[in-house]
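> These are the structures, in structure tokens.
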Structure 1
Amino acid sequence: MSPAKGAMVPLERIEARILVIRGKKVMIDADLAELYAVPTKALNQAVKRNAERFPEDFMFRLTAVEKQEVVTNCDHLTRLKFSSALPFAFTEHGAIQAANVLASPQAVEMSVYVVRAFVRLRELIASNTELAQRLDELERRVEQKLHTHDQAIADLINTIRELMRPPETKKRSIGFVTPEEA
């Protein structure tokens, strides 16, 4: 299912393969190997041969719990379920470095698309953060106005209730009334 050489790969397809693990946006080695048109084993061997090029912020190995979660949540990675090896997770920089280590034309070409997908996700997250901030500000302003309006409506209702009460009529007293009392 690897793309043909020179074929355009939709960014959405790559973006769907980017996961958030340990708070980082990463791609699993099997997905990266598929994009680079090499077997996962070959990718991992090349990475191990060049371990000094892959610090922890470029790549890390998943724990058994993380692997299980990835297999459970990602249908396309069910083949990892039966593998005894724990997969690697590559960050954006790790994916580029893996393409450099592989040095195949397909890997170099696909690394451009991978970088574009990571950049696009970063832009989407930034715009979502801005939208969330604007929404919070709008919500605060609306709540403030609602509180003011609620108070004004309550005052208006109280005034109407007072006006609806019949006025107290003066009762005439029985008996002799002096002019001062009348």
Structure 2
Amino acid sequence: MASYREIVTKTVIGKGKKTFSNHYNLTPEQVPTTILGCWVINHNFKGYKNGDKIEVDGSCDVNIWYAYDNDTKTIVTNKTITYRELLNVVRKKESDINSEEEIIVRSLKQPTCTKVDIVNNTISYDIEKELGIEIVGDAKVRIAVDEEEDEWDEIIDEKEEEDLMEEIDKGVNENFINETDNNE
């Protein structure tokens, strides 16, 4: 009959992902006539508990390349945008031990510019990103323990091993291959 033991371990007690689409406006130095490109770099973020929800604070740099002066000149303008997202991550199981939960945030899809337009001499753009959140906490796991004891391995001392190797070396006929060739 097996007995049971409880093990305390770290486990994922909540997990989820969400796609965010945010709209921004930028008034550039020059009056834009054509948008030539938009890219997002330097994405940084951190997640933490805020009550029973998860809050993610982050930032990224948006670079917009545009033409001005009737498409005769170009310039790149950049802007650092910050965001704060509040998420309700469903916990699979409440931690049954009083411990601090660890929040792990991953960028499943890096921020990208999905739409950019010129509206009334202002650059209007949308940034989309996808974040994955894991909540890690302590949990108890109950396992069956087999009461039967494993067999003991025989321990061979170095001296015994040396004697065994010497006995094997004495029993080896080094001319075995030559003797076999001569008998054929």
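> Say we calculate relative contact order in percent (Cα under 8 Å, 6 or more apart) for every structure; which of 1, 2 gives the highest result? List each step's numbers first, then the result.
Details: 1: 24; 2: 32.
Looking at the calculated values, the largest one is 2.
> A value of 1.00 was computed for FRET efficiency 1/(1 + (r/R0)^6) of positions 41 and 113 (r between Cβ atoms, R0 = 25 Å, to 0.05); which of 1, 2 is the source structure?
On the way: 1: 0.65; 2: 1.00.
Corresponding structure: 2.
> Quick check: -19500 is what I get for helix-only ellipticity at 222 nm (-39500 (n - 2.57) for each DSSP H run of 4 or more, over all residues; to 500), calculated from one of 1, 2. Which structure matches?
Working: 1: -19500; 2: -3500.
Only structure 1 yields this read-out.
> If P(r) over Cα pairs in 10 Å bins from 0, in percent computes to 7, 20, 15, 12, 10, 9, 9, 9, 6, 2, 0, which of 1, 2 did it come from?
Numbers: 1: 8, 25, 21, 8, 7, 6, 6, 5, 4, 4, 4, 2, 0; 2: 7, 20, 15, 12, 10, 9, 9, 9, 6, 2, 0.
Working through the options, I get structure 2.
> Further, regarding this structure: Assign the value 2.3, calculated as distance in nm of label points 7 Å out along Cα→Cβ at positions 25 and 129, to the correct structure from 1, 2. Walk me through the numbers before you get to the answer.
Details: 1: 1.1; 2: 2.3.
Here the read-out was taken from 2.
> Given a value of 6.2 for distance in nm of label points 7 Å out along Cα→Cβ at positions 89 and 169, point me to the structure among 1, 2 it was derived from. Walk me through the numbers before you get to the answer.
Values: 1: 8.3; 2: 6.2.
For distance in nm of label points 7 Å out along Cα→Cβ at positions 89 and 169, the value 6.2 is produced by structure 2.
The numbers here are math on the coordinates, done by the rules we state, and not lab data. Keep in mind that what you see is a predicted model, and the values were worked out from it rather than measured. Cβ atoms are built from the backbone, for glycine too; each structure is taken alone.
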